[in-house]
Structures are given as C-alpha cells and as structure tokens.
Structure 1
C-alpha cells in the first residue's frame, strides 16, 4: 500500500496535521516539520516520530520522500510557500486564506494545472459538521431553491494578537484572513459571485492595528441570488456565535452556528410542516488541536487522501480558493472606491 508523506510548514495550526499519524488506517504520514521555533519543532519531532525538523522551508520541500506540503505559515507567506512547493511538483494543502492577492491566486491556479498536482484549501467552515449538515440538506432538496443567504465570522482579536503577534505587526489583512471564511461558505452554496459592494471601518479596540478590520459585504451571484456578509474583528466579542450561515430557501430555512471550542447548532424550519417550530440539532464542542480545529483538519486530510487514491478534485481546490480571494480583492476595491465591483472569475 502506497503511503503519502507530508511535510508541514508552520508549527502552530500546522501541528494539528501531525495527528494524522495516530490514524493507523490512513495512508497519509507526516514525516517533516518546518518552523523558526527550534525548540517547538524538536519537541514535535520526538512526539510524532518525524524524520525531519528544519528551519528552512526550502530544505523541507526539497526532500524526495515528501509527496505533500501542508502550508500553515503566516498568511502573507502562503504564496511564497505554495509556489515553491508546486514548482517542486508537490501536492499542496494550504490553510485559509489561499493567498492575500488576486495576482498570487492566479499564479497558483496556473501552476497547479501545469504540474498536474492536487491542491486543497483548508476552509474549515466546509468541514464543520454544522455547516456540512445544512449543505447536505440543500443538496438533497430539503430546502428547495435558495432565495437569499447570509454568513458571518466575528472575533475579538485582542487575545489572538497576544498569542500570535504577527497578526498585529505584519499586519494580517482580515478581509483575506477573516472574511474569506463566510465568502467561501456562501460560494459553496451559491457558486460564483458576480458583483460585490462593501463597507469597512476601524473599531479602534486595538488602536495600534493599522488597517480597517470590520466589514459588511453585499453579494450578487451569477445565479441571480443575493447574500450579505458580516466580518468583524476590531470589536468586543458580541453575544452571538463566532461563525454562522443562514440559508433561506423555497422549502425551508436553516441556520448553522459555530464557536471555537464551544460547539454549535443547526436550526431548521421546513414549510411542509403545518406547525412551523424550530427543529434543533446540537453539536458538542470539539477541543482537539489548535483553536479546537483538530478534527476539522483531520476531516479534510482524509478527504485529500481519498482524492489522491481515486484521482478526484479536492474540495475546495485551487480554483475555488482563488475565486474566494477574488471576491475579497473586489471587496477591498469597493471599500476604496465606494462603488460596486465586478468579481474576476476567469481562472
């Protein structure tokens, strides 16, 4: 049985990938880690019995016995690391956001096609059970045709800045690093976005953060449906779930919610029932791995393994990831111009 060896760039969220070694029925094996934190990677090497623990990502990519590079570095380094791995002919798994510019997204799509490799973007909302449950209901026809939709991702970033100060000093662009989550989950349901209109502001909760960190997007899809997005990161965390998606269809409406390490719910009302009461599914908290996303990462790793075995296209792949980046790019243009902006989709 062929095994697929993984080299991981990034020791934060990337350490979660190493847990695949504890799944004995998987053909994926993590054998290498790269980070500038030498003490951390030394410890991870011993814990997971890794072959390589290096501080230079190019050294990891150059290893002939590594088939897959998992990119879990800082957002602004994703393009450099993904492009280097693709040029070396490696399959790639990249945590969200794919990249932080439209031009880099185009380069990655082109390289994936040239090299004929597999590429998965780790958009976790697609692999959280609350949201995949609603997607299955929609795919099965239970909700009918979508009329309108909305999604949100809200997060008081002050404690996160303390844990990961690069987000403040680089700084992280939350249009890409945050809003890409609700953009991707709405694209999952509704397809390509034709046009976006966006507003943004600074909350000044963290005055030293130099960028605008709160966003409202209105989206028009090629299919004719409309949706809205709330992405707020320069705020005091509100009394609401961190992430959510609401689907309003011709046969029913469904709302899914999720908060790191606290679990979530799916609430459904179906029009076919005379008594329109909420049907509620409660989901327990998942606490494994960084930010509690350990099982979610394992889910998309197992999906990637199936794609390698059966020659399937990963979901979301480089094109899907690039189209979400294109929406974020258009949204920034709309913020800066005060006008609706057409979204580039010709990847």
Structure 2
C-alpha cells in the first residue's frame, strides 16, 4: 500500500481538504499503485454515501440547430452530423420520460434543450409550466439543462418546482477556448452563480479526453469545489463524425478510473456522476466506476446516443452489493 496515498486519504476522511499539490501527485499515480488510489477513493465514497447510488435519466427536449461551436458536440449547426433535429417536444413526451424514469429507478429526470439560452422565448415558459404540472404527480422530479439563465429565469424555475439545473463548465478556464469560442467561461460560471443565488442545486462537470492536460483536469475540479456545486457529471468523449473532435486518442479505462478517483479525493462529499461515454470508454470496466469513487450514473439513453439497457445497469448495481433509492440522494 502506497503510504502517501493512505496519508492523503485519511486526512480527507478526517474532513481535511486536499491540497492542489497532493491532488497533482495522485493524478500522476501509475502502475499497481492505481489500485491503492481506487481503494481509498472507494472508502471516501462509502464514508459520504454508504452503499447507496444515485441514478438519473434525461430526455432531449429540443435537439440540434445550436448556434454555438462546442467542438465535441453533434448538435452544433456549424458541423455536418447525422443527428435528427427537432423543436421543443410536447409535455406528453416529457411525461413519458418521467414515467420511464420512475421505472428505471431514477432520482430525477433532466429535460435538456440545445442552444445557448431560452431567455425570452415561449419555450422557457412552456418548460416551466410542464415542470410545474409534472411536479404534482408521483414520479421523479424534473430538472433542467437549458443553457445560460438570468436571475428572473432562475426565480421562475424555482417557483415551477425545479430543484436543480445542469450547466457544465466542460474543462478548465485556460483550456476552454480550445473547446468553445462562441461564449465565454465566465458566461457558464455566471449561470451557476445565478442559479445558486436563487436556491437551485447545481449539477456541473465536464468532458474528458478532448485534449486537456492533467493540470486542466485538476483546475476544473478545484473550480467546481470553489463554486460548491452539488453534483459533478463526468463525461468522456465519444467522437462524433463531422465534429472537430471526431478523431483523437480515446482515454484508457484505467485513466478514466484514476480521474474519477482523484475527483472523489478533491470533492469527498459531492455527487460524482459518470455520464456520457462510459459504455464506449470504460467498456468491461464500467462497474469499477463505483469502486473508483463515483456514487451516481446515468441510466437509459443519452441525448443523441443509446445507453445500456436500464435493467442491465440495475442488475450491475445489485451485483455489486449497492443500492439505488428513488428520491433525493441520501448520505450515510
């Protein structure tokens, strides 16, 4: 057992914060000592969440025709991809997604729209109305991912029964211009601050395998810590033909597990959710994401790609001796 990893882990378990230098050391761990890192990440996960994992499902509520230039995204109008495009879906389809979410044991269902923002559009009012109506029914709550928001929008989301929004930072501030140039990093940070000030919970993370460095991964983690977000979705690039990032070197499963583990050290009591790209990138090591420190995952399909069969994921969780719980994520 690596004594330095053990010392850092025990300090975290005693509610001491990990330093940047310590986190950098962990991110450089290699060989057999990666298993020591995973062991302690799992202990930290269990300390905060016991054996309970959180599940979420999403629905693409408006797809494609996005004006932004995020280099990994199949929905940008700037790239020629083969995804289907459609305007905002009707409430009945969102209601169906909520019913499926209930069947999948989801803790919540995320309603996701393409585009920079819904500010000033009828679509925003419609989503709020739909969320309000669905909040009265017996099912997982509706959360949203609708781009940047204003203070007025945040207040209306809260009054509509929305408890959480998703708005990813994607990567570090320094590397961000390599990922997107049509809106700024500060735009994203501002939306998180606006949402928090209105009382919304925050789901914000990033995408890995887009050419970022170890330092970029650490900078993102510490920025999320500074912003005190509630859940960190971790996406791993699945290259889409037609996008600028359609070719590249995929991350190896053990590298992904190491990233998850270090994030658990840095963010010991926050939700860490393995999301897009886990099937393609983790492959047969998918069940290890929990041992690496994740306490949450997506279940069902993603926005433009298929996921695993929900029953297979539920069986995986059961086989690991873990439990899923409908409703708000529980801590130990």
Structure 3
C-alpha cells in the first residue's frame, strides 16, 4: 500500500514537471504570436524580448518607429514612451535624429513637427544649439518656412503667427535688401520693395481701357483680366452717378524710372521713399494696378468716388493696395488712389479681414 502511494506521488510530480516543460516550450510560441499579432516582424521578437519591452509592445498599438529603434544598436529604453508617440518617416539618419532630438529636450510632438516641417539641414543645426522650447509654435502654420526658422526667432515680438507672416514678407530686412527677382509671373504676382520685376518684363495681353473710363481721355492699358474688371466697375459706378477713371495704369520699367526721377527732383528722397517705387518694384509694371481719379474732384480722397471704391471695389476684384496704418507692412504711406486687381475671391478675403496683399500672399499663395 505504501509503495503504491509513493508511485502515485511520483507520477503526480512527473505530470507537474511535464506540464511545466510543455508550458515553458509553449510560452515562447505564445509570446511570439502575441507580438506578431501586433504587426511586428518575427525577426523583431528577439530584440523586443531581450530588451525587456514585451509588455509595452503587447499593451500598445503597433509603432514602426519602435520597431526600427528596437532593432538598432542605438535603442534607448528610457525613450520608449516617446518612440511610441513619434511618427516614422523615411530618413537615412532616422534613429540618430530621434535620439539626438530627444536628448536635446524636444518633445515627441515637437519632433513630429520637425520631421514634417524642417529641412534636414535645419534639423541638424538643432543638435548643437540651445533648446528652442517654443519651436512648435512657429511650425504650426501652413505658411511656415523651414529656412526662416532662426529669422523667426530673432524677429519674434510676442505673436507667433504675426512673426511668421512678417518674416515671410521680409519685414525683418531693410527695404530693397536681399530682394527676390520674380521669375514666374501670374495674376497673383507680388511686386513690392522685396520682390522685383525684371527690367525687360512686360505683361501679356495689355489692353486699352475704353476712353470713357480714363482721365482726360488719355489711353491707358491694363492686362486683359484687369481691364475687363475695371471697365465693369467703372460702368457700375456710373450707374450710381460716380465717375471712376483710370489716371495712370500700366507703366514700363523705363516709365517708372522717369516718374521716380521727376518726383525725386520735385520732392526729394523722403517723398519717393514713401510714395514712389523704384523701377522694377512698381505694381504698375504688372499691368494689374492703376491710380484712379474722380471726374469732379482734384483730390481723390475727398471725392464720393473714393468712398464708393472703399465699399465696392472688392466686388470687381480690386483692393486698396496701400491702406492707412499699414506702411510698416507695405512700405508705402496710404495712397487713396492706388488700386490693384487680385480677383474677387482674394479681394473679398482681404476686405473682410482688413489685411494687406503682402499678408494674404505669404499666407496663401507663396508656397
């Protein structure tokens, strides 16, 4: 009897041992299944287990970044939570980049924006410079430009959006300094003290404005699209007893040079700095801008036509190009007579938001 008890006890022990062996043999397969079911490659399982992060892998959604990092020699376990939050991007230096940015103190959200918005050249400058704690505040805008990052930081004056817009316009530079020579001309072209038209540029489809819409019946020209819009506006104003007349429309580079010289000789440098563009920088050369006049008033600002234009010009695609209190942006003092064709949609937005064409251009057109 005693012997039978010992045999039964021995059998139980062997059964327990066998179960343990089976479980030990089965566990790696089960663990592999759990990890692979998260979409990780079988080849990654060993590194995941050996680096002690199997529970983190099983308890979180799949992360390409984590898989890439765990299979590298530069895996840092303390960075695991951030690895899960960082989106993978195809970069030759992805592993080094992520670890260096985390070491510098950038958050996962910062890094996602850096990978999306900063060029590789600018990103590498972050490694050896002081942490830019508010870097994401600059990058959140669609019109953020990677190459301008440090200019934004140097120019910052309290508002991130306004700073990005201002620097993109060029307001952190001196007027006429480091100008952009316009290569691709379109109806949305921006010609100002930072963007210059070539001396030989002449717009296509210059069309004479009908004499009933010009001052003194002097022939004036605009690009076809602007000419049509201006005549429609002129005719509409006339139905309301207002005489909107083109006083000076298209000017060639040489025309603008002559006008600049005349006003410089008459009124001096300060006047032309505020009211007259250097040749190449004038909107008149685009064929899309013109100075308007009233039939019965010598000073356009004092005329009922001026009030009519302020209230109605946008309906025909025109904007008052140099409004009051905007000289810091446009580079010119208020010119009540200078209007620019930009199209109805853009003109409406500019009027509704009380912004300049410079601001609109860098936010929506200058990609």
When 1, 2, 3 are compared on FRET efficiency 1/(1 + (r/R0)^6) of positions 60 and 284 (r between Cβ atoms, R0 = 30 Å, to 0.05), the highest value belongs to 2
Output 44, 41, 22 (Cα extents along the principal axes in Å, for residues 84-179 alone, calculated) maps, among 1, 2, 3, to structure 1
From the coordinates of one of 1, 2, 3, helix-only ellipticity at 222 nm (-39500 (n - 2.57) for each DSSP H run of 4 or more, over all residues; to 500) came out at -12000; that one is structure 2
Re relative contact order in percent (Cα under 8 Å, 6 or more apart): value 25 computed from one entry in 1, 2, 3; matching entry is structure 2
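Read-outs throughout are calculated quantities, based only on the coordinates presented, and are distinct from any laboratory measurement. Not measured: the values here are computed from a predicted model. Cβ atoms are built from the backbone, for glycine too; each structure is taken alone.
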